[in-house]
1. Looking at structures I, II, which one was Cα Rg over 2.2 N^0.38 Å calculated from, given that it came out as 1.39?
2. Check the numbers for relative contact order in percent (Cα under 8 Å, 6 or more apart) across I, II and tell me which is largest.
3. Using the calculated result 0.7 for distance in nm of label points 7 Å out along Cα→Cβ at positions 31 and 55, pick out the matching structure from I, II.
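Every number here is computed from the coordinates shown, using simple stated rules; none is lab data. The structure presented is a predicted model; accordingly, all values stated were derived computationally and were not measured. Cβ atoms are built from the backbone, for glycine too; each structure is taken alone.
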Structure I
Amino acid sequence: MPASRPALLVVAHGSRDPRHAATVRELVARVERLRPGLAVETAFLDFVEPSVPEALARLAAAGAREVVALPLLLTRAFHAKSDIPAVLDAAS
């Protein structure tokens with residue numbers, strides 16, 4: 001992975017319904033197909049693995065030095081304003 005290119009971390013809410021994770025993973029797979037060479041990981045806040053720290057660890061192990069976190073949420077609610085920034089701060 002080029003050192004100058006940030007990796008992408010897609011952060012979704014998570015759900016007990018397996019269709020949610022399948023939809024998120026398909027969307028991320030499309031991004032990977034459209035942007036070959038871009039390091040992309042998916043993480044979930046609740047119910048589904050990997051967690052944000054686990055996904056960040058995988059990106060770091062792959063050589064990522066910078067990561068852009070993209071909240072994949074329908075609204076700018078509590079998770080986007082509080083949970084995602086807090087878990088990213090704790091992992092750095």
Structure II
Amino acid sequence: AANMNMTRTPDVHFIAEARTEGTKFVVLSPDLSQIAKYCDEWIPLQAGQDTALWMAANHVILKEYYIDRQVPYFIDYVKRYTDLPFLV
């Protein structure tokens with residue numbers, strides 16, 4: 001949620017190193033910022049779309065790793081660090 005080149009300049013080299021090692025980057029931003037120019041995919045969100053996108057991403061994660069198949073690491077993480085087991 002930040003334009004790394006402008007707001008977190010000391011951290012930009014981590015992105016460059018990760019890209020050199022083959023990491024793919026996706027930027028979700030309404031404008032084509034400096035960091036978006038160097039990413040592998042830019043998704044130009046409009047106002048209000050970010051919440052819908054993250055709700056959909058959470059739905060997929062919970063469905064695939066918690067409901068459809070019980071992934072031990074995910075189940076342990078949920079029990080230790082979240083209140084998900086207490087939700088109805």
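1. The read-out comes from structure II.
2. By relative contact order in percent (Cα under 8 Å, 6 or more apart), the leading structure of I, II is I.
3. I
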